[in-house]
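The structures come next, written out as structure tokens.
Since every read-out is calculated from the coordinates, none of them should be taken as a lab result. Since we're looking at a predicted model, the values are computed, not measured. Cβ atoms are built from the backbone, for glycine too; each structure is taken alone.
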Structure 1
Amino acid sequence: MKIPRSVVVLLTFCATLSFAQPRRKIIINEDCSGPGGSNMQTVAMLVQSPQAEVLGITVVSGDAWRDEEVVHTLRLLEIMGRADIPVVPGAAFPLVRTRVESQAWQQRYGKVAYAGAWDERWWHEPYVVPPLAEGQPKTKPADEDAAHFIIRMVHKYPNEVTIYEGGPMTNLALAISLDPKVPELAQELVFMGGGISPQTDNPEFANNPRHEFNFWFDPEAAAIVLRAPWKKIICTPTDVSVKTKLTAEMIKQIEAAGTPLARYIAKFAMLTPGADIMWDEITAAAWLDPSIITKAETRYMTVDLDHGAAYGNTLTWSAKDPLKPATQLVEIQFDLDPAKFYGMFKDLMTGPTPH
């Protein structure tokens with residue numbers, strides 16, 4: 001008996017599915033300033049990847065205020081056709097640091113080149129949401145806070161969830177403080193943050209290479225997270241971020257795809273300060289394909305909590321340090337394969353959105 005071709009196709013498809021790799025679960029914790037820019041492009045990369053199952057996006061103040069970031073995220077997901085992914089509001093403020101304190105610190109020790117939500121160039125009150133250039137979202141955020149969402153997900157999927165951290169670590173610090181088992185239940189932590197010795201003329205690092213915004217905005221949160229017993233921690237510092245550049249030619253190639261996401265990237269990619277540097281995208285790309293990173297070192301890492309000139313700076317020690325400081329070993333990325341990285345970014349930004 002001859003089997004109909006349609007049945008053969010269906011059986012082949014089912015067999016293929018049975019051998020397909022399961023999608024890797026990830027929570028995106030990000031300071032989702034927008035529209036466009038590194039934060040939103042990183043969210044888009046992970047949502048676009050057929051390898052990733054994005055459980056939710058937990059939003060924290062950093063580059064902008066939380067409430068403004070939440071609506072930018074909701075709108076991006078609508079544009080991508082993925083409004084089903086939960087957007088979960090997190091911390092509106094750092095654990096300890098305040099804008100007034102940071103201004104006094106800058107008067108004493110020198111003005112930083114970039115202050116995120118506190119920056120005088122675009123300052124507004126924390127709960128004000130300016131009109132969105134990309135249009136107002138129709139969807140609403142989740143009726144849950146970020147810390148409890150993170151706790152719930154790692155308990156629901158023990159040893160399966162990667163925590164991606166692209167902003168200040170306030171949400172994670174709160175989750176760990178509420179439930180110290182979070183790091184043990186998660187599969188790993190991957191984050192963009194810290195700086196060792198970036199080779200750049202960028203004014204943000206010219207006088208203080210160990211200064212990095214995510215750590216500086218909430219140093220206490222970073223210290224809590226970095227001393228927690230994660231199974232694995234991977235860090236993308238400024239050292240590798242500054243080796244990237246989003247060019248007009250890349251944006252033009254993405255725009256040619258004509259998808260809603262491609263048009264969004266083309267219109268908004270270069271609006272934010274430092275948008276030509278792909279700060280956070282490397283963290284996502286290296287999680288999807290570790291071969292993008294060509295050089296890495298393992299060191300102990302934490303943050304300077306002395307409220308002096310080095311407050312918020314990155315501290316590291318050799319993995320062989322006999323003192324074993326009260327922090328964890330971190331795999332720190334130092335170099336990358338630019339062609340492979342840019343190729344992945346363009347493919348994800350121009351491809352179909354998985355559901």
Structure 2
Amino acid sequence: MLLIDGSRGEGGGQILRTAIALSVVTHQEVTITNIRANRPTPGLKPQHFTAITIIQRLCNATTKNVAIGSSEITFTPGTITGGRYHFDIGTAGSIVLVLQACILSSLKASESIHLQITGGTDVKWAPSWDYFTQVFLPLIRTMGAQVEVTLHQRGYYPKGGGRAELILHPCHTFKPLRLGEPQSFTSVQGHIHSALLPDHVAKRMKHAALQQFVPTSFTPTIAVEQGTSLSPGTGITLWATSANSIIGATALGEKGIPSEHLGTTAAQHLLTELTSGATLDVYGFDQMLPFMALAEDDSTCIVRMLSGHAQTNMWLIEQFFNDKAMFVTTREGQLTRITTRGKGCSP
């Protein structure tokens with residue numbers, strides 16, 4: 001059995017979700033202790049409970065102590081099976097974080113999996129739905145993942161109520177991500193979503209974002225979506241594409257934060273990545289790490305900085321493969337080049 005200290009590094013829910021998913025993929029029983037020990041309210045939250053429950057059902061796993069509030073659990077994976085499933089997080093817990101864990105755990109599935117899930121689509125401390133669909137999913141599709149998603153309704157804090165579907169088809173070959181050479185990002189796009197708020201909120205956000213690109217060579221195309229939801233909410237996601245990569249940036253609305261600040265923040269964050277020479281943005285690298293570890297060969301990318309999340313993720317992945325040399329990092333000026341030794345993910 002593999003023992004994982006959930007308080008390691010940033011000590012959040014990421015360790016839990018990724019450890020459970022890697023447990024399934026590598027067929028290793030795992031016990032996770034000190035779950036979310038570094039958070040104000042430690043232990044399993046509803047979204048973590050839902051993620052584990054989904055993966056447990058997908059692979060007929062045996063578990064111990066899986067309950068909201070638990071600080072230690074044991075997960076013994078079975079074999080991933082296909083089928084249709086519906087789950088409700090019950091709060092505004094992130095749908096995206098749950099789906100990312102499900103995708104990672106199900107790469108070896110021999111049959112298609114169809115998930116319907118209810119919760120939060122655009123919430124704090126998680127990738128936005130648009131980052132998930134416009135940055136994360138296209139990147140893993142280039143590696144061989146076959147994923148389809150449909151958004152039925154946005155869900156914001158506190159009521160959630162967002163509804164989405166995911167279909168994951170069997171992945172026979174998982175290719176490495178080769179982003180070791182500088183990229184030419186030529187296209188910038190964006191999406192602003194808003195619900196139960198005046199129209200001028202989105203308009204001001206869009207104008208502020210566009211203003212940041214005036215001194216640059218980029219001319220973004222930003223779409224605006226006025227939708228419905230159980231709670232008011234808004235946000236903006238911007239992304240830039242090259243021939244081989246995508247980088248993104250997100251800003252989520254909060255009470256008391258002006259629309260102009262959201263648009264400006266997202267644009268400035270994207271421009272920081274674009275002008276740095278990175279081939280993956282800071283958050284994208286963190287999210288892609290376990291997938292690069294499961295590729296059939298070595299992956300390479302260049303990042304502006306290694307976040308605490310990424311460093312924790314790297315440590316966690318090394319535990320599952322018992323290889324402390326999985327990640328080779330090299331400083332190149334202000335940038336860091338990372339080579340990930342792919343371990344393969346054959347069905």
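31.2 is what came out when mean count of other Cβ atoms within 10 Å over residues 165-172 was calculated for one structure; which of 1, 2 is it?
Computing mean count of other Cβ atoms within 10 Å over residues 165-172 on every structure in 1, 2 gives 31.2 only for 1.
For distance in nm of label points 7 Å out along Cα→Cβ at positions 69 and 325, the calculated result is 4.8, so let me know which of 1, 2 that is.
This value belongs to structure 2.
Can you spot which of 1, 2 the value 20 was calculated from, given it is relative contact order in percent (Cα under 8 Å, 6 or more apart)?
Going label by label, the one that fits is 1.
A value of 2.7 was computed for distance in nm of label points 7 Å out along Cα→Cβ at positions 157 and 173; which of 1, 2 is the source structure?
1
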